[in-house]
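S.K.: There are structures below to look over.
What follows draws every value from the coordinates through simple rules; no lab data is involved. A quick note: this is a predicted structure, and the numbers were derived from the prediction, not measured. Cβ atoms are built from the backbone, for glycine too; each structure is taken alone.
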Structure I
């Protein structure tokens, strides 16, 4: 394991590329994005201190059609791909933990797809904010509306309108790319059930202090 700085916008891997490392964010957030041929993208999951980036390394794929981009700068660790593959193949506690994390990540991906199809943009924004906050040590995110729009796969104007609604309701304050969450319970009340589904599954599969 070697420590690494994860800078805002840094691409950890591209669609279809081989992955020499698996990454473990500590106080950074990494977005997994699906990118279309025309360059449009949408976030399918977020990874923070609870998980790792690069599950295809030990799941046998070696590459993935998604892109991994640092959404919130911070630090983390990286481990060479062959090392984690060897540990996984030992079929010990690490393998079981990695499989549980993969199940939780798949749940997040599936719920994100459902949410983007069936729920309003301000509900999606609330879900996205809450999932991001769960992976940070503070109530503030540094994020432009353009970047949020790319994450959610919507127009920037839609994000602006949704953010203004949340701000008028006293749930957040937003200025110059800084989002400060003022009322987390209010956000949880306003979002759809998708956030709670994902959170419960992560809590069930990855309880703190359990490694087997």
Structure II
């Protein structure tokens, strides 16, 4: 299979099983919409827009539901550069499912890795600016945001945590009323431990 393909823009998929499958093929931020759940979640909508400022990729199933989700997402993401990727319509059923989909074709989670890799290789040939060439040395890895860090910074577990978390969220371009868990997941994607510490200290 070779090394994972690196992308510098996020990839939006329908569900967690799609994300798990893609994680073995590409190195990128992968966000599941939880089906139509994204349209009821202001937090996820804001996060997608925040992460997609330089563009994003939509990769949904090739059935009717996938096309509907893709259409709704495109309407929600007006103003952003959106790249549509499509998987081939392969007849079959995912092993975890009792029955095939209504369309009788595989979703993203069921498509073999070599085919998924080919889809992204083709995309990167057309849009090399959305990938990483791997030339030169990689920058030093930065410490990720953790649950323990949020506690140490007073963003969780304290009497004033909700206010501090709301202030940090607004500074990061996120909804101020995010739950601690939602804030953690978002912060892990858009910042690092050092930057978050500086942000909180400057508040």
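S.K.: Suppose distance in nm of label points 7 Å out along Cα→Cβ at positions 48 and 184 works out to 2.4; of I, II, which structure was it derived from? Display every interim value, and only then the final one.
M.R.: Details: I: 0.8; II: 2.4.
Comparing all candidates, it corresponds to II.
S.K.: Quick check: 15.8 is what I get for mean count of other Cβ atoms within 10 Å over residues 8-15, calculated from one of I, II. Which structure matches? It would help to have the intermediate numbers written out before the result.
M.R.: Working: I: 15.8; II: 20.9.
Here the read-out was taken from I.
S.K.: Upon calculation of relative contact order in percent (Cα under 8 Å, 6 or more apart) from the atomic coordinates, which of the structures I, II produces 23?
M.R.: Working: I: 23; II: 20.
Going label by label, the one that fits is I.
S.K.: Taking 5.5 as the value of distance in nm of label points 7 Å out along Cα→Cβ at positions 104 and 176 derived from one of the structures shown (I, II), identify that structure.
M.R.: Answer by label: II.
S.K.: Using distance in nm of label points 7 Å out along Cα→Cβ at positions 128 and 152 for the comparison, can you identify which of I, II gives the largest number? Let's see the in-between values first.
M.R.: On the way: I: 0.5; II: 4.1.
When distance in nm of label points 7 Å out along Cα→Cβ at positions 128 and 152 is calculated for I, II, structure II comes out on top.
S.K.: Using Cα extents along the principal axes in Å as the calculated read-out, with 53, 38, 32 as its value, let me know the right label among I, II. Don't skip to the end; give the middle numbers.
M.R.: Details: I: 53, 38, 32; II: 55, 42, 34.
Label of the source structure: I.
S.K.: Using volume of the Cα convex hull per residue in Å³, for residues 88-159 alone as the calculated read-out, with 113 as its value, let me know the right label among I, II.
M.R.: On the way: I: 113; II: 229.
Only one of I, II returns 113 for volume of the Cα convex hull per residue in Å³, for residues 88-159 alone, namely I.
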